[in-house]
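In the part that follows, the structures are each spelled out as structure tokens.
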Structure 1
Amino acid sequence: MTKLIAPSILAADFGNLQRDIEMVNKSAADWFHLDIMDGVFVPNISYGMPVMETIKKHAEKPLDVHLMIVQPERYIDTFADLGADILTVHYEACTHLHRTLQAIKQAGMKTGVALNPHTNVLLLEDVIKDIDVVLMMSVNPGFGGQKFIENTYKKIIQLKELIIDNEATTKIEVDGGVNNKNIQKLADAGADIFVAGSHVFKSENPLQTIEELNELANS
């Protein structure tokens, strides 16, 4: 499979949101990554439904929606209606993870499960075949621009083994501190999808930066 790049809109310039969305449309990126935070599950509040509606209006690529919220099952149908293509919930926020994954599928979206840096990948063994994408947090969720956690490589290798052992088709996504220095190593460890925020939107030439990440990941 071709490795995918998903720029994180959290790092975009919200004063020029349409401009930044159109830049991603024109770029070598594959998905838009949207972080929805509630100030409860993580110590930050990002943006909600009206902003996502605006993004959907202009985006020409799939919306990869990452819910960093408590009781995410309450909003599954809402995000389906808003146009999410992939809906990712946190393992740590779901009491009934299997039920939540079934509800996401029934709503017509791909299923994602995010793991915080301290969460063991083996906890997903019983549901791995129900998950389309595992989002490995390589920083603590809640804020952009954090330093990459080196233990992530080991976790990706463990997760890849779990996927292969269970004959699952799950893809591995990495979010946090991804840049041109570590993306090749992450791809070699087994990651398939790369979320990049600050590295893209704070660069002098975001189009060129996305192109470089794409080439490195697929080299």
Structure 2
Amino acid sequence: MTAPELPSPAAIIWDWDNTLVDGWAAIAAGLNAAFAAFGLPPWTTEEVRGRVRRSLRESFPEMFGAEWERARDVFYAEVRARHLGVLSPMPGAAEALRAGAALAPMAVNSNKQGSLLRAEAAHLGWAELFRALVGAGDAEMDKPDPAPMRLALAACGVPVGPAVWYVGDTALDMQAARAAGCAAVLVGNAEHDGGVANAMPDACFADGHALAAHLGRLAKTPFPAGS
């Protein structure tokens, strides 16, 4: 971990995909269904992991042009049919959430569609851990704009500021944290974004287990890996 001097958080806002959960198989299936409908070549799951960052309402008009809404409908139909069946927690995510919940109010700010996000949180039994689950389309703009962060923090009763941790896995997540004036906390090595140095986090943890251990120390509560 870098920058261990970060103060204990007043609130923790979490990214979702690849930070707390692995649902890439469904996202890849949805994208490839949309690509097939438009006669475009498919992406591998690894390409999807490396290229998907922005919300659909921002990226699909660029990818599919004037008919992007038809592509959107194909994408969501495929994702809804698959996502709960392939969803799994990221390593250490469950204990990181338990440790975080002992410290501060928590919420989610994700570029996954809000209804899908909330269905996944309920499926995993995590929904009650969060004051709000803010997804794409829930605010007037999507991440990295500060609007969804403000919405999440309003539910937490905490003002936007450096005492808030935004925890994510991409350079865009770190950009979103900085845009809102929050602490940018990276999980993983940001390998698809040019590495940790390029993401420029305020703190970096190797994985959810390392983050859980640090949050547990802050809460003075042990959360051993695998618990």
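Read-outs: derived from the displayed coordinates by stated rules, not from any lab. From a predicted model like this one, the values you see are computed outputs, not experimental measurements. Cβ atoms are built from the backbone, for glycine too; each structure is taken alone.
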(Q) Given a value of 22 for relative contact order in percent (Cα under 8 Å, 6 or more apart), calculated from one of 1, 2, which structure does it belong to? (A) 1
Q: Determine which structure produced the value 3.9 for distance in nm of label points 7 Å out along Cα→Cβ at positions 27 and 99, calculated from the coordinates; the candidates are 1, 2.
A: 1
Q. Which structure, out of 1, 2, was FRET efficiency 1/(1 + (r/R0)^6) of positions 155 and 203 (r between Cβ atoms, R0 = 25 Å, to 0.05) calculated from, if the result is 0.60?
A. 2
Q.
One of 1, 2 was used to compute helix-only ellipticity at 222 nm (-39500 (n - 2.57) for each DSSP H run of 4 or more, over all residues; to 500), and the result was -14000. Which label is that?
A. 2
